[in-house]
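*Asks:* There are structures below to look over.
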Structure I
Amino acid sequence: MSCFGGNISPDLFQKCCNANQLCEFSGNLRDVVSEPIFVQKVYDAVLFNLQGLKTVTNQCFSPAIPRGHRLRRVIDIRCKRFFNPLNVEDPSNLTLDVDTTISGATFIQDAHCDPIRVVGPDGTFSERVLYADTEECDEKCKGTPIFGTQNIAITGDVLVTLDLLLSDRNDRDVVFSVVANVNIADCHSPLVLTNFFELCMPSTQNSAFLPRFSEFCNPACETRLATNNIGRDITLCPDGTIKANLIIALCVT
């Protein structure tokens, strides 16, 4: 019995998983389908959503509010990742450094113990090649489960924009936007998110090519006032500079 009062599925203790063979031929030429010489196919994939939080106190925004204007309220708060297209190595670029370890399989290495990387769908050397002894599950026409631990280190900045509603000297409403470059973390103390996953690996014995391992990570950004109160979270300095207390959520898919 499980902790929830139900019967435990017998599949829970099976050592193999469902995965298609890389090459099957019935002997009938009508079943043969032509393909390009090199085709990448997805045999198993998992999707995760991770979230990290960053609190910011007294963050300065620019430009300053014009003289004679009063702050009425915040209309909207927008956030996006910072990226400098003229320098991909700019430390201010929001960067995800993914470190993944695999249990039950091995990343193939060269003579210098460096993982072999091949060109992935993104056009860079981003894919690694996997090997596992799948013979036991191959005999059952099943796939071999492998397990992974993924650590995502986030560094760099995000751009936060506040859309403010102001009143001018004549009591007319004016929409005014201020922007800040907010640092999430630096390379010496990154924001780290940890994830665990399981994949079903097809045969490495009965295939022409070994399976490849690909990772795709994309961050999104959401921001709000720390207590959702303009009186507590926003300070208007005498020179017109806006300072704000924020909570920034980084959502990594």
Structure II
Amino acid sequence: MESYMLISAFFIIALVYSSVGFGGGSSYLALLAQPFFALLPETIKPVALLCNIVVVTGGTIVFYRQGELKWKEIWPFLVLSVPAAFLGGYWQLKESTFFILLGFTLLFAAGFLWIKPKSSTAKELSVLQQAGLGGGIGLLSGLVSIGGGIFLSPVLHLMNWSTAKKISALASAFILVNSISGLTGHFSAGGRAVDWRFALPLLVAVFVGGQIGSRLGSQVFNALYIRRITAVIILIASINILRDHL
């Protein structure tokens, strides 16, 4: 029963998140980290990152084919985020530290997701500012095993950096490279091998959900409603995690 619950939940998360350019890592972690499942960080982290990779790979390809993803626009965000995510993944935190950091990360993510971007003058970011923003988010992404798009996207929306579609395209690519880098760091530090009997059904579920969601896109789902519903779910999950580990 628990397996069916997880597979169904992962399918829905992937479908909804991929429609706005996210991988769903924060919600996979929020779900797997609940005390009910009694899973260790060594099991949770690689599964969440692999699910991220499966979901955003399809979305990144779709955005690239649509011409929304251009290397000259995204490389400054990636140049420091990739090594930083590797470092975060390599840094093996104690179990209690991991869950506390994850709980607070999800708490802040809920706040970022709830904010409604307002129309304002576009803010130009220098290459150094873009690299610094990407590097900071990349390090946090590696430490808690998310892709980081859940932080990058709201910040860029608040700054009116570009169109909603271009920000979603950047977030998708950002999540992809950070997830790969964080996973590489995790295994380089001697992280436990993936339990494929546990992970494979979840990967299939997110692949199917991600393919559907990335093609439906924001024409079907209202991005603001998705972010706010997700914010409430993540908030509840973060409170449960912190209550159990603080």
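None of the figures in this text is laboratory data; all of them are computed from the coordinates on show. All values derive from a computational prediction rather than experimental measurement. Cβ atoms are built from the backbone, for glycine too; each structure is taken alone.
*Asks:* For relative contact order in percent (Cα under 8 Å, 6 or more apart), which structure out of I, II has the highest calculated value?
*Replies:* Checked I, II; max of relative contact order in percent (Cα under 8 Å, 6 or more apart) sits with II.
*Asks:* From I, II, which structure was distance in nm of label points 7 Å out along Cα→Cβ at positions 44 and 68 = 6.9 calculated on?
*Replies:* Of the structures listed, the value fits I.
*Asks:* Determine which structure produced the value 96 for volume of the Cα convex hull per residue in Å³, for residues 132-211 alone, calculated from the coordinates; the candidates are I, II.
*Replies:* II
*Asks:* Where does the value 0.95 come from, among I, II, when FRET efficiency 1/(1 + (r/R0)^6) of positions 140 and 172 (r between Cβ atoms, R0 = 30 Å, to 0.05) is the thing being computed?
*Replies:* II
*Asks:* Another question about this same structure. For distance in nm of label points 7 Å out along Cα→Cβ at positions 36 and 228, which structure out of I, II has the highest calculated value?
*Replies:* Greatest value across I, II: structure I.
*Asks:* Separate question: Using Kirkwood radius over Cα pairs in Å for the comparison, can you identify which of I, II gives the largest number?
*Replies:* Result for Kirkwood radius over Cα pairs in Å over I, II: largest is I.
*Asks:* Using the calculated result -500 for helix-only ellipticity at 222 nm (-39500 (n - 2.57) for each DSSP H run of 4 or more, over all residues; to 500), pick out the matching structure from I, II.
*Replies:* Structure I accounts for this read-out.
*Asks:* Given 0.00 as the derived value for FRET efficiency 1/(1 + (r/R0)^6) of positions 28 and 84 (r between Cβ atoms, R0 = 30 Å, to 0.05), which of the supplied structures I, II does it correspond to?
*Replies:* The correct label is I.
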